[in-house]
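Below: a set of structures, written as structure tokens.
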Structure P
Amino acid sequence: MAEVISVKEARRERLGLIAADITAMIIFSTVLCMLIEIFIAGLTVFQSLQARAAAVPVNLVTGRPYGWFRDRLFVILRIDRSNRLMMIFGDTLAFVVFQVPLYVVVLLFAGATWSQITVSSLFMSLAFMVTGRPYGIFLDLCRNMAGKFLKSA
């Protein structure tokens, strides 16, 4: 027999996804971007902190849309979540396509030069290719933790 989900349970599940997606985006992007901005692109620690501060509102606004985008992309591309190679492909594509344009905007607001933006964006594109799947794993972990927390609450 199919399980009936109440409106209250559906709302809690939706809020859990929102919280998990936003939390995952803030934590992951802060760590990754600061490492690249400081050690590769040559931003000062202060510039990187400014960029990360500017990114928090962006992450708050884009955390859930990214999760939604990733979920829809997986449906459109018929990504089989049990197929490791398909997950790598899907997470990599979703991360690069969604994140690079946002990253450029964040650096513009932080006062980075076009030269710094170009260098940083090129490295971030490569980093997003490499970290797309780890982020997908981290996102799924955050979602699972939020789901368990909400079930125990």
Structure Q
Amino acid sequence: MKIRNYCPDDCNEIVDLFYNTVHTINAQDYTKTQLDAWASKSIDISQWNQSFLNHYSIVAIENDILVGFGDIDSSGYLDRLYVHKDYQKHGIATALCNELEKSITGKITTHASITAKPFFEKRGYHVVKKQEVIRKGILLVNYVMEKDNN
């Protein structure tokens, strides 16, 4: 597996990975209605691309397949961390997270899904609060989590 910096040509593949992963992996913790609100087919590619360009954004490649991605902003907000639905439990999220965390000194914050919460807890993150967010009129539960990265 190779980890490299994000480039705009990655964005379409990332959006597909995001949609398919959320609708497969997160289905154990969220309803179909919630999954549709979280990851719809109508993602604004240019908005996502700009967000990735504004953050430290990386992708994981294995056998020429984009198998994961993540991004973190300069304040230490870990925005997205997703692994291809067919490449779960291969250490990809750990490798991406290791790289993202190295870019920040101080506090790192993320909003973890129910599904991702145990992963972040194993990495030393703690729950600041459980929160209910509204996406497209649908209630979703996630967790504000923090880690001191000194």
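Worth a mention:
- If you line up P, Q by FRET efficiency 1/(1 + (r/R0)^6) of positions 82 and 122 (r between Cβ atoms, R0 = 30 Å, to 0.05), the top spot, with the largest value, goes to Q.
- When Cα extents along the principal axes in Å is computed across structures P, Q, the figure 35, 33, 29 traces back to Q.
- Which of P, Q yields 2.2 [distance in nm of label points 7 Å out along Cα→Cβ at positions 26 and 90, calculated]: Q
- Of the structures P, Q, the one that 2.7 was derived from, the read-out being distance in nm of label points 7 Å out along Cα→Cβ at positions 42 and 138: P
- If helix-only ellipticity at 222 nm (-39500 (n - 2.57) for each DSSP H run of 4 or more, over all residues; to 500) is computed and equals -9500, the structure in P, Q: Q
- Each of P, Q could give relative contact order in percent (Cα under 8 Å, 6 or more apart), but the derived value 35 comes from P.
- Structures compared: P, Q; top value of distance in nm of label points 7 Å out along Cα→Cβ at positions 10 and 34, i.e. the largest, recorded for P.
- Value 1.1, calculated as distance in nm of label points 7 Å out along Cα→Cβ at positions 74 and 98, assigned to which of P, Q: P
Bear in mind that the values in this text are calculations on the coordinates, not laboratory data. From a predicted model like this one, the values you see are computed outputs, not experimental measurements. Cβ atoms are built from the backbone, for glycine too; each structure is taken alone.
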